[in-house]
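No value in this document is a laboratory result; all are computed from the given coordinates. The model shown is predicted, which means the values in this text are computed figures rather than measured ones. Cβ atoms are built from the backbone, for glycine too; each structure is taken alone.
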Structure 1
Amino acid sequence: MSILLFMSCQKKVTFADTSLTESYDQFNSNQSEETAKNFAGKVVEYLLLNPDGEDRQKALETGMKVSDQFNLTAAKSSFLTTTIKEFPRDAKTPDRVFELASLMKSLGKTEANNALIYSFLEKYKDHPKADEAKKMLSSEISDIDQYVTDLGNKVFENPDDFGINQNSAQAYVDACEAYAMVNPESVVAPDFLYKAAEIARTLRTFPKALSLYDWIIDSYPEYEKSPTSLFLKAYVLENNLNDIDRARTSYEAFLSKYPNHHLSDDVNFLLENLGKSDDEILEIITKKKEGQEQ
């Protein structure tokens, strides 16, 4: 019944991006989990390739509806998160924060839910779902900044063979992201995001680390570690993901934005030797050193 209702209420939606429109038309003509996943994938692709695209909000909102209809939880969570981050002043933001918190709770992401709900109650005290939200908190929180900080302190308690408690580390990353989503103006938000990015890199969840570095670069250009975030983004692209083209673009962006930064010499060297093996770079360094000694 719900699918039939969804189909009957559908309106024609077109996008500037032709592939998005075609994928959405395919979904409309044959609504299934497969076509829903295909459309969600096209939305993700569009978002990655069009950081300033005119249809970003429309694509995100349509992606949320389609994902919700076919219980594509991961896609819906991603679309909700991106929408809240990019359009924090939208009238629907409070509802979306509550919806994302509910989704985090259903996925067992307790710390993310707590950070979202506490912040929700702080910012939207008069929201119709405030009473319901209070029941969703799993622990007493008197200070959200301290709550997230305490989660960070648990990252290295009872570490595994890699020197980190992976469950606590993931919970901390989730909570930092949730905090910054609802409190983007907080002075500690970029610090939490940077620490979360470093933990994500340690966990080798490189796409997450990149998204957090981008968040810092785009939203907090005056933050003292924004240049380092851009450097680390390029480094991860080169050394962990072997994405040489995107690494080159990021290194060049660093030099353009921060030509006098103390890392600029390192970036120049990395850029000149992009794609070379460690042995090739070592040989270059050795020859350079020998030339200086002569």
Structure 2
Amino acid sequence: MNEINTIAKELLTSGKVNAVIGYIRYGNDKRTKPFIAQKPEEADKFVINKFILNNLAVYLTREEITKLGKIGIIAKGCDIKAIVALIQESQIKRDDVYIIGVNCSGVTNDFDIDFNAETVAGKCLNCEVKSPKLFDVTVGTLEDIPQGEDKKLKMIRGVEAMNSEERWDFFEEEFDKCIKCYACRQACPLCYCEQCIVDKSIPRWIESSASKRGNFSWNLIRAFHLSGRCIGCNECERVCPMDIPLSLLNRKMAMVTKDDFNYVSGMDVNAPTLVGSYDLKDNEDFIE
């Protein structure tokens, strides 16, 4: 039994939490899946490795979880950013969550592959939260993260260098792949609306079919809804069955919010949200 199992078992045995959300092996040593332990003996299944890819914060706003009462959650630093954002947006209460923070030295960008400089997840290359910023207890030790090429930043710079027509063609081609499965929405911890705009039919704001106009509307509106909120976990892109580079827009807007407003989502539980606050010193150069 390792540290994570001991902590989770004690929490459940003592009744400090009613359930613990974490990761267990699935199939082999290079795959994990989310697991919710409600009995102390179930805590023995939890693992921490280079394949704990899912952002488990997505479960914290689900009715099936909230009705259980206080929840323990095993979370990497980037996932804790999502928890912070949910607290900022009054979707969960800090006292209702026991955070088992994981000192993380990087994860792979997909399952069933070895962890190295070629396969390290892009979000890990410039991670500022290897050690969690918000936690009740931490586990794990830090090691150096293999430094591979930041391919997503290279793509962003490439799109920035395009003219407006070239950008339009680029995103039109990418969004054309969308099959409207909404896996991106389901995996995103900050997509918690009881009824998504794409599901509203009176009036119908976005075409429900996988059409050119509907695809553009869905992907752009979702990106704007995450502006100043996306915490960069990249789960949307990882689960996309059509390999659409969804994080291009999300990361670009995160870069803008940091450069123009000195704001990084999910870093300070006591800070007002960027969209929900106004400062006279805010940069207004974008207004024309």
Task: Which of 1, 2 leads on distance in nm of label points 7 Å out along Cα→Cβ at positions 128 and 152, largest value - done: 1
Open item on the list: Please compute distance in nm of label points 7 Å out along Cα→Cβ at positions 192 and 280 for structures 1, 2 and give me the label with the greatest value.
Closed with: 1
Task: Among 1, 2, which structure scores highest (criterion: relative contact order in percent (Cα under 8 Å, 6 or more apart)) - done: 2
Open item on the list: Looking just at distance in nm of label points 7 Å out along Cα→Cβ at positions 64 and 176, which of the labels 1, 2 belongs to the structure with the highest value?
Closed with: 2
Open item on the list: With helix-only ellipticity at 222 nm (-39500 (n - 2.57) for each DSSP H run of 4 or more, over all residues; to 500) coming out at -9000, pick the structure among 1, 2 it was computed from.
Closed with: 2
TODO: Could you tell me which structure in 1, 2 was used to calculate Cα Rg over 2.2 N^0.38 Å as 1.15?
DONE: 1
Open item on the list: Computing distance in nm of label points 7 Å out along Cα→Cβ at positions 120 and 136 for each of 1, 2, which one ends up highest?
Closed with: 2
Open item on the list: When distance in nm of label points 7 Å out along Cα→Cβ at positions 72 and 144 is computed for each of 1, 2, which one produces 3.5?
Closed with: 2
- [ ] Rank structures 1, 2 by Rg/Rh (Cα atoms, Kirkwood Rh), for residues 112-199 alone and report only the one at the top, that is, the highest.
- [x] 2
TODO: Tell me which of 1, 2 gives 51 when you compute percent of Cα pairs over 20 Å apart, for residues 40-183 alone.
DONE: 1
Task: Of the structures 1, 2, the one that 3.5 was derived from, the read-out being distance in nm of label points 7 Å out along Cα→Cβ at positions 224 and 248 - done: 1
